[in-house]
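None of the figures in this text is laboratory data; all of them are computed from the coordinates on show. Everything numeric here is computed off the predicted structure, so don't read it as measured data.
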Structure I
Amino acid sequence: MELDIENAQVAILLESNNKIYMVGMDKERLEAITMLIKKATGYAIPTNKTQEQLLDFLGYTRR
């Protein structure tokens, strides 16, 4: 199955001191970063996990 980058969502994680942090920002900045990431993506490595599984792994609960 081919990856549809144009319609993909972008999740941003930061790593600092061997810990992973989820990133939040205002809508305009997120749209700009999302566009840059999509344009710069050369390849993507499948994890076979859903966003829900990733959030569960990170211990994040949606409000």
Structure II
Amino acid sequence: MKITCKTLNGITFTEEFEDINDFINAQLADQAAIDDNHKVISLEINGENIDFQGNVGELYYKLTAK
């Protein structure tokens, strides 16, 4: 899973996780891997580009709602 985000001050960066569960666990840590307010620019899961618009917090809730 690969997420490209933009911070509130305009910096763009990419984080990679082994899979969705790895992302969820990283967000649940005492210090979340990515701030919930960062805007998701692009999302790739299992090599497939996923159409998602929102921030990291919204992505987390979408992925845990399954």
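Laid out as a table, the results:
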item	result
Computed 81 for volume of the Cα convex hull per residue in Å³ - originating structure among I, II	II
Structure (I, II) behind the derived value -10500 of helix-only ellipticity at 222 nm (-39500 (n - 2.57) for each DSSP H run of 4 or more, over all residues; to 500)	I
